[in-house]
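Readers should treat all values here as calculations from the given coordinates under stated rules, not as data from a laboratory. Quick caveat: nothing in here was measured; it's all calculated off a predicted structure.
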Structure 1
């Protein structure tokens, strides 16, 4: 599978059908995924294999993932497009 097709598959897999998750994962995938390290790209793919309820709780900061790789990518998402993102004045 070529890179573009793989990215498109990943982008659509990021669409979970739960608005609260979609508004964080889809922009993150589109704007930041390709700039991640290979390890973080792998962690993001692993995140997408998790249950929506878990992803939602992690992204909202209710609880951190036990896996340190998932915890790292969740914080990256929250920082870049979520509630931890720097605010513009």
Structure 2
């Protein structure tokens, strides 16, 4: 299935380019890089050679779609779940 704005949360996020657009921790706003790991509550983003854990709750992310290069903005609350369950529940 091709990544689109409407089905992004039904896909694997690891490997996607991402930017933190908004967060309750203002020190994380503007962080960009590649998602290297995901848990229920956290995205781990590799940025400038380091891995940063970004809590999904109270966050807004902008993901770059690999198929088109388009940017999709997603609230962290929309992806706040165990990745395997989130993907499985979309079928």
Handout entry: Read-out helix-only ellipticity at 222 nm (-39500 (n - 2.57) for each DSSP H run of 4 or more, over all residues; to 500), computed value -20000, structure in 1, 2
Key = 1
Exercise for the section: Have a look at 1, 2 and say which one yields 18, 14, 9 for semi-axes √(5λ) of the Cα gyration tensor in Å, for residues 35-74 alone, as calculated. Expected result: 2
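Thinking only about mean projected area of the Cα convex hull in nm², which of 1, 2 has the largest value?
That would be structure 1.
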